[in-house]
1. Computing mean count of other Cβ atoms within 10 Å over residues 168-175 gives 30.9 for which of 1, 2?
2. The value -11500 for helix-only ellipticity at 222 nm (-39500 (n - 2.57) for each DSSP H run of 4 or more, over all residues; to 500) was derived from one model only; which of 1, 2 is it?
3. Ranked by distance in nm of label points 7 Å out along Cα→Cβ at positions 32 and 208, which of 1, 2 sits at the highest value?
4. Hey, distance in nm of label points 7 Å out along Cα→Cβ at positions 80 and 392 derived from one of 1, 2 reads 4.4; which structure?
5. When mean count of other Cβ atoms within 10 Å over residues 184-191 is computed for each of 1, 2, which one produces 24.6?
6. Given 15.0 as the derived value for mean projected area of the Cα convex hull in nm², for residues 88-263 alone, which of the supplied structures 1, 2 does it correspond to?
7. Which of 1, 2 yields 18 for relative contact order in percent (Cα under 8 Å, 6 or more apart), as computed?
Structure 1
Amino acid sequence: MNALPQRDTMKTITTHYIDGAFVESHGREVMDTISPTDARVIARVTLGDEEDTRRAIAAAKRAFATYSRSTKEERAQILRRLHKAASARIDDLTVAMVEEYGGVVQFARPIIESGVNAFLASERALQDLQLTRSWGKTTVTLEPVGVAGLITAWNANALFICLKLASDVAAGCTVVIKPSELSSLQTRVMVEALHEANLPKGLLNVVTGLGNIVGAELTRNPDVAKISFTGSLAVGERIMRDGAETMKRITLELGGKSPTILLDDAALDRAIPSALVMAFLNSGQACAAGTRLLVPKNRLDAVKRGIRDAMRAFTVGDPADQKTAVGPMVSQKQYERVQSYIRKGIEEGAEVLVGGEGHPEGLEAGYYVKPTVFVNVKNDMTIAQEEIFGPVLSVIAYDTEEEAIRIANDSKYGLHAAVLGTDLARARRVASQIRAGRVVINGMTDDAQAPWGGFKYSGVGREYGRYGIEAFLETRAILES
């Protein structure tokens, strides 16, 4: 892709997408969208309220009566149309993500493409999914659960919308999406794209608003059968608690404090850059970011030298520049959060190897932080236990393989992990002992059919492929006498 174009005028968004049309917001609260690169106001967005949400739920409920009876092939056709419609706007979605969120273009475009391709991945999984099973006089069917509320996070807006919607459509459910209010420009482009797929009215509804208003209505409304949420642990806990009052089916993809175990046979010239890529993924604003690097004590000095050298490649700056590896934080609030953790690390006795407090030189106007690597970190330190959601890596030394596994599992989170080493049999053995929903070996990789989700406080349930579709299905048995 060529250089990204920039918007010349401020955008104003006053509508939501309900029952197949863009309709004016009933809610009247207006929020400014701030560019994280220079703190300019780049959009004004009218936020939805409970009435907007109820209208969207009612539309989805009406549509469910028909769409829930659709066939596999009818759903597959819709998934293909969604993929075609979203594919046509990948460039526009990339521009919006870079401008609104500050996502670096070298990450933004691949993650958007991954989201768009989720429609085809769900189509393939649906074809392989047996929706009816029979034996004797018993028939068991997998039935769509009902209207689903999809609540998505700001750090990969297009991915989350496409991924959840693809599973929902494949299952035969209808949907109300509450995207992050910090992603309004990206959401608008995405919904304009999906509108072109000519969906049945009411299948897709989107209301942008605050979590404690729109999200809360979705969670407590009895006409919503399922909530699928990606976001913070605190909000996930509240959704699980409040959703219990109406017996919501719940999928939660929450935080992480992912360990990367560098084994003593790892080739450092490859392992260290790989570990840093995983640590600073999406400028560190990623639940899967490998923010704890576990290193053998007898190789610690070599690893420190390797990190100092490799950090030269992690350029901080304009997210639209193809060479930039780390962009700004999404907001002033997030910038301040990261700074507070850097200070906490120093106060608790960790040593700053690279980076530290404050803005990088020449980037004071935006929400940029210095990519920071701490050494001499103990696993009970705050920076090693709490999710920072910024480009901050903690290097933790270990003596034995068994100790490395213990440290890796010594966390309330269990979303993602990595093992780096040349002996693949040994790497697999170590990976099999890590309590995490997904473990990669020798670098970040993906499989659109592999389950995604966490152990422990990283969440409940799974997404992707057949696992994501099954999360929107219930079993029904019919028995004849």
Structure 2
Amino acid sequence: MAGAPLFASANESASQESKSDTFAEPAKDIPLVNDADVIVCGGGPAGVAAAIAAARTGARTRLFEVHGCLGGVWTAGLLTWMFDFNKPGLTRELSHELDKRGARRGTHPDKFVYEPDEMKLLLEDLCVEAGVKFRLHTRVTAAYRDKARLSTIVTESKSGREAWRAPVFIDATGDGDLGALAGCQWDIGRPETQIVQPLTMNALAAVNDAAKLQRYISFYGQTPDFKGHVQATKDFKAEIERAGFEPSYAMPTLFHVRDNVVLVMLNHEYGVLPYDADAMTAATVRGRKEVFQIVRGLRQLGGVWEGMQVIATAEQIGVRDGRRIHGRYMVNREDLVTGARHDDAVARVTFGVDIHAESREKNRKESISHGNIRMRPYDIPLRALIAKDVDGLMMAGRCMSGDFIAHASYRVTGNSVATGEAAGVIAAIAAATNRMPHEVEWKEAANRITWGGRT
């Protein structure tokens, strides 16, 4: 028996006669599901943490992810490198589980390399065990409010358009897609120009003998040492130039993933807004081509580079700088300078300001700037995770509320996990007690941020 058509018919003659550059999409009823207490949009580091925490706190939890795996930049983006990860809660649990699977390089609790596909499986296992109902290949496309309160979202997938209701929603899309759809105010890039930090296309490559490349590999078999990292990138760049190329990122980096597999990070795509689909497409194509050109050039040098081969490029080009949704508190430059402390602190950030050059010309002079700021470890308050303009909506990860300078510090994935975990617990408590997230005090949730202790 044939299924029902997924399209709705329109008045063809009217469309042909119209001179407008718009199309009036016919209205239709779509399926509505109302079986969750908390809905998380975005299955990257923040979203997975939020969903697991909400489910472990007792909430019926749904998680939607646009890619074919959980993990976002960790997996679809092939990041492979952790920053600011030495925190209580799920970060420690993830480190422990990666160790059990032999999928972590290095023992430092704050900075280490992991295997992306092992991470995919681990995140799926954790979500299944917690009871999270997660859906891949699904994108949030619309959001509807009942007065000031977000009540319903619409997704699109191979199942068509579907509507979903819940008491509390969490935007963990990275680029703040849900907050923007719901009508929140937001900022992007530098306040005076809206210029954003560059994108990066990562890739995995196979080499004949990684040990022979250790001069060029950052943190090879050692405790993270940033002086050694800088020298490794200089040596690697010199080899790329010897092969006849100028990398678009002036600090090209290799990480050792395992055995003779390395992560290649040498690409920057400048001035691309992450919500511009055409620009993102062009950047992805350029980035992938540059990776292949340089790897092929290195291979032709022979010697330690002989046999080097790209084995996978990222499904998702890495985005550093998307929308920052306005919250009830905006983490700001002054917080970093003073080392701000808050009674409702959900995470302490220890990663410095990390601003990648906004153009290829500036990249040649200074690839990474620290904003002339000597950062002191500072707190992210719960209020920065609660939307200012829309009730029932929280944010986690890099789309939380902050200014450009603060975002350049807290955007790394250790802080995404911590903010996601906090948002998930608060969302679950709010849903269970028929309150809005801003009505729940952090002291009601703080003692729930503990290592789950899986064995």
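The numbers here are math on the coordinates, done by the rules we state, and not lab data. Predicted, not measured: the structure shown is a model, and the values here were computed from it. Cβ atoms are built from the backbone, for glycine too; each structure is taken alone.
1. Label of the originating structure: 2.
2. 1
3. If we compare distance in nm of label points 7 Å out along Cα→Cβ at positions 32 and 208 over 1, 2, the biggest value is for 2.
4. Going through each structure in turn, the value belongs to 2.
5. 1
6. For mean projected area of the Cα convex hull in nm², for residues 88-263 alone, the value 15.0 is produced by structure 2.
7. Structure of origin is 1.
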